[in-house]
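The data blocks that follow each hold one structure.
Quick note: the coordinates plus some simple rules give every number you see, no bench work behind them. Keep in mind that what you see is a predicted model, and the values were worked out from it rather than measured. Cβ atoms are built from the backbone, for glycine too; each structure is taken alone.
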Structure P
Amino acid sequence: MRQICSFADYFVICSGESERQIGAIYEEVDQALRKVGASPHHSEGIPDSGWVLMDFGDIIIHIFSPFEREYYQLEKLWSEAFAIVRIQ
């Protein structure tokens, strides 16, 4: 991302199929990164909204419901960025 934006090196974009799954992804990412000494500078959204953002400075993590992911289309918006890993 750094080549095309000034605020992050990486975006992680993923989906959860339900509010519960979005919350579980959020909790697992939060716990795993805290274990290695990283904590988010900022978090936004809640699982029942269909979107949660975790801002770790150089890495921004977006957790979407399928509907919200399709609506915001971040992959399309940031299509000039180089995709490191894409799992579908």
Structure Q
Amino acid sequence: MTKRDLIEKLKGRFNDLNGKEAELIVNTVFKSMTEALASGDKIEIRGFGSFQVKQHNARQARNPKTGEKVQVEAKKVPFFKAGKELRERVDR
């Protein structure tokens, strides 16, 4: 499912919403989630899952093509953990 599909589904469910309004709603939700994660907050959506930012420490790795050792900088990455209800529905 793409963002466009989500907007279309929202428009179909609520007949009084036009395309611009549905797009604004979807964009606002994603922007709010992005800003929360960027500021270090955790997002929990009951029945769906949780998003959080994990810290990966700096480390030494190997370039698989050349075998040369390279230094990988520390970084923060978003992480999603599916909730119990979502896991059960997908497993059916």
Structure R
Amino acid sequence: MAQPLELPASTAYSRKNPFLAEITRSEHLTSAGSLKDTRHFVVNLAGSGLSYSPGDSLGVFGRNPPELVEDVIGLLGFDPETVLKKP
């Protein structure tokens, strides 16, 4: 069983204060054509004071490079100032 994660008070990473880590490797574990997509990810936690053990949970919030977002918006002809609302 994994040990509880204990953080120093100065490093209180949480859902509201996430540590911005980089995924350094992603490998497919399932065969091509499989109905499932199972992967092995390697996450760089250097400088965070965090450790991860098998069985621990991890939240991932994707980010796109701003330059890529601007390029896609331009290619699609969208107005970048348009405000979108949830239905």
If you rank structures P, Q, R by relative contact order in percent (Cα under 8 Å, 6 or more apart), the highest one is P
Structures P, Q, R compared on distance in nm of label points 7 Å out along Cα→Cβ at positions 56 and 72: the greatest is R
The value -0.47, -0.74, -1.33 for log10 I(q)/I(0) by the Debye sum over Cα atoms at q = 0.10, 0.13, 0.26 Å⁻¹, derived from one of P, Q, R, belongs to structure R
Re helix-only ellipticity at 222 nm (-39500 (n - 2.57) for each DSSP H run of 4 or more, over all residues; to 500): value -4000 computed from one entry in P, Q, R; matching entry is structure R
